[in-house]
1. Hey, helix-only ellipticity at 222 nm (-39500 (n - 2.57) for each DSSP H run of 4 or more, over all residues; to 500) derived from one of 1, 2, 3 reads -13500; which structure?
2. For structures 1, 2, 3, calculate relative contact order in percent (Cα under 8 Å, 6 or more apart) and state which one comes out highest.
3. Tell me which of 1, 2, 3 gives 1.4 when you compute distance in nm of label points 7 Å out along Cα→Cβ at positions 43 and 67.
4. Match the computed value 36, 28, 26 of Cα extents along the principal axes in Å to one of the structures 1, 2, 3, and report its label.
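We did not get these values from a lab; they are worked out from the coordinates using the rules stated. These figures come from a predicted structure and were not determined experimentally. Cβ atoms are built from the backbone, for glycine too; each structure is taken alone.
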Structure 1
Amino acid sequence: MKQPHDYVVTLYNERNASVRNQAQKQWHEQFLRGTCCITGFGYFAERAEVDGVPYYNTSLSGKGNQYPDPNSKYLSDEDSYILLTVKQGGAMTVEIKSLNSTVLDRQIFERR
């Protein structure tokens, strides 16, 4: 039986660690059903991973206070954006990129 969605990307504007822990961690339980979560809440580029779910943060202005996620795997004060690329019938690539298009972090997600 085919899954109803190959990729589920959740977007919100809240600190990743905060949103995961709200409502007795019920938000995180819902995020486990998806592919990844993206926010633009802080002035830094970051990828954190919790229970196999990547939590990304990006900011066009990366020059502010950093408050890293306790589960951070990548953290930088770069001005950044996130590019999602899905190959037809294939994998989805999530890249944190600097404003000059340098890849700062890359993850590849296969279809379910």
Structure 2
Amino acid sequence: MSDFTARKLRELRDAANISQSEAAKRMHISERKLRTLESGEREVTSDEIIEFAKLYKVDVRELLLESYAEESEEQILCNRYISLCRLYDQLSTKDKEDVFWVIKQRIAGLI
């Protein structure tokens, strides 16, 4: 694993104010394994990258690509928006209607 990914895992955990123990518990791995991942002593699997991205609420590219992490916040948000639009385009008409209903309810403060 790259030093960048290991460092990023530590930084994101610290930024989320989560202890190694809690992060390991949420990831369903041992604390020892988490320490070896964060120190760069062990390769992280693609499945683990996905789970870390979910845990820390970041795009997987932020964990893997130093150039992506160095982009401006505006560019990162733009990339996320593009990804969201691509996912939305794959939804059925009924699912799209459901998404809009939820958004409207959320804006109205009903959910």
Structure 3
Amino acid sequence: MAIQLYTDHNVPRAIVDGLRSRGVDIVTSYEDGTSEFDDSELLDRATELGRALFTRDYDLLQEATRRQRSGVRFSGVIYAHQLRVSVGTCIRDLEITAKAGEPEDIENRVEFLPL
């Protein structure tokens, strides 16, 4: 089973559209009605849905680290810096990650793009 993705409000629409055009299963926080959630709530929601959370929000890494240190389960975070990782690189690397990986590969982990 491929890794399904969830995005917060910091992810440009071009990335979402690019991934969808390549057959990647992705849901945005806008579509899910959670765009106003804080980082902890977003990570909870992604985990509830069984989706890895893709973000370009550096602060969300702090929440993931807190959970790793305290042993709180989460479905995984994939992070790409807003200025250093291009839209095209995000699309390419997220497609590879989603299609080649399994959900358990990223559970309780933080992955950084580019690969």
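1. 3
2. Largest calculated value belongs to 3.
3. Clearly, the read-out refers to 1.
4. This value belongs to structure 3.
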